[in-house]
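**Student:** Structures given as structure tokens follow.
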Structure I
Amino acid sequence: MLEKIFTEKTYTLEILYHVGTYENSIHFIFDHNSKTCAIIDPAWEANLFIKKIADKGYTLTDIWLTHWHNDHMNAVDEIADKTNAKITAGINEIPYLQINNPINTVEDNDVIYLGNTQAKIINTPGHTAGGICYLLDGHLIAGDSLFVYGAGHCAMPGANANVLFHSMQKLKQVADEILLHCGHDYGSEITTTMAEQKSGNPFLMIDDEADFVRYRNHIHDGSRTYPMQAMSKQEVDALL
């Protein structure tokens, strides 16, 4: 596993990469003042995560979910049972979540708090019916809605490429300097600024909805290889 740490005014963001069968990225938000922690999309290694947080002298109080896919939530119930952490998910994701513990729901533009640290909710459905991103001071935790130079597929229940197009338009509004953090390390760089994504990610560069849907459903998977590289506008247009 690879680890990266970003220290901000009220919190520290720590990320474990390449965790579990599908090499997930697991995000930890450590609020400095309250000594509490939120974990985002915990899967595969419940005891490892609990120990990591306790060893730092923090208390795990929150589990924040970006979407329902099993590789992002298969450790949720185990962690909640052992820590009593509160689970938060997008309201439109509830029909798909197979979780035994209670779920706190959030909607677009809601702001949630971990001690003195706040996160704004951005609804980004399309990869799933109720996927959300968490916008913190300096960082966007995007799950599988947006990848470095890529985006999530639209192949499972609740997914819709037309809906994903409109989510991408919302993500274009995120400030250029914000760092993007994804649910998987699929790109040529492990993280980038949103400015770099706006100028090199085809899913943020295609302005026509019909072209976007055609690209997502019929062109992307057969024309791109991992790790995903930045594309020019000319390269995107040539694929369309």
Structure II
Amino acid sequence: MLVVPSIDILNGRSRVVFWPGVAAGVGAPTDRPERIAEQFVAQGATLIHLVDLDGARAGKPANLEAIGRTAGRVAVPLQIAGGMEGADNIRLAFAAGATRVVLSMSIADRPELLRECLAVAEGWLAVGLDPRQERVAAYPWHRPTPPSLVELTGELVDLGVRRFVLAHGGVRPDLSFLAELARTVRAEMFVAGGSVDLEAIKGLRDSGIAGIILGEPLLSGAVDFAKALEAAA
């Protein structure tokens, strides 16, 4: 299972300052996304996830320069979320150096737009979903009845989606549910966020999850990246 460092970008900088040596008082803190990504790649990261927070608010990419700087410093794929809903938005991200994109759950209510996005990104596109059914049901769907998560993933797979990012917020992932989802849905499943520790990472690995995306826990040192890689192996 992949352990994917995630960096939230706000106004061109990381929202969370990264200082791996803070406990020992060594090294220097940085909020430069490209420098943070470079350090994680040096430690073994094979994919970096970047969240364009400004882009998510604007509905279009807003931190293309930061994405480009990061792409210029690391030789691993970059996966971008935030403001990617639209074929032209994806083209801009790819031109900046991104290699994968993640669309928000809103795309599920716009199948024609999703088809346009898939025509550009093909297998390098993922859709982000909240696996908590109450969150799925609460979304303002443009349909008579809210879908279940299983129904929703089925619809999206039928449209051509082959990768999902399941965002848990601060909630601990439900391993049995995720194992069943990974077994039944014909797509890669990544878990983002959630209340995780090394045992939870091992549980996700054993559930058949393709990868876990971790932001603040890694950047703050709450989860050690080297140990997380060991737990996921």
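**Student:** Which of the displayed structures (I, II) returns the greatest value of distance in nm of label points 7 Å out along Cα→Cβ at positions 123 and 195 on calculation?
**Tutor:** Details: I: 3.1; II: 3.8.
Comparing I, II by distance in nm of label points 7 Å out along Cα→Cβ at positions 123 and 195, the maximum is at II.
**Student:** On to the next question. Identify which of structures I, II gives the largest calculated value of Kirkwood radius over Cα pairs in Å, for residues 11-106 alone.
**Tutor:** Numbers: I: 13.2; II: 13.7.
Going through I, II one by one, Kirkwood radius over Cα pairs in Å, for residues 11-106 alone peaks for structure II.
**Student:** Another question about this same structure. For which of the structures I, II does the calculation of distance in nm of label points 7 Å out along Cα→Cβ at positions 19 and 35 return 1.2? Show your work: numbers first, answer last.
**Tutor:** Working: I: 2.3; II: 1.2.
Corresponding structure: II.
**Student:** If you don't mind, there's one more thing I want to ask. Match the computed value 19 of relative contact order in percent (Cα under 8 Å, 6 or more apart) to one of the structures I, II, and report its label.
**Tutor:** The read-out comes from structure II.
**Student:** Ok, one more. Could you figure out which one of I, II the value 14.8 for mean count of other Cβ atoms within 10 Å over residues 131-138 was computed from? Don't skip to the answer; put the middle values down first.
**Tutor:** Values: I: 22.8; II: 14.8.
Clearly, the read-out refers to II.
**Student:** Next question. Using helix-only ellipticity at 222 nm (-39500 (n - 2.57) for each DSSP H run of 4 or more, over all residues; to 500) as the calculated read-out, with -11500 as its value, let me know the right label among I, II.
**Tutor:** On the way: I: -6000; II: -11500.
The correct label is II.
**Student:** To test your reading of the models, identify which of I, II gives 4.1 for distance in nm of label points 7 Å out along Cα→Cβ at positions 27 and 147 when calculated.
**Tutor:** The value was obtained from structure II.
**Student:** Please compute mean count of other Cβ atoms within 10 Å over residues 115-122 for structures I, II and give me the label with the greatest value.
**Tutor:** I
Only the coordinates and a few stated rules stand behind these numbers; no lab work does. From a predicted model like this one, the values you see are computed outputs, not experimental measurements. Cβ atoms are built from the backbone, for glycine too; each structure is taken alone.
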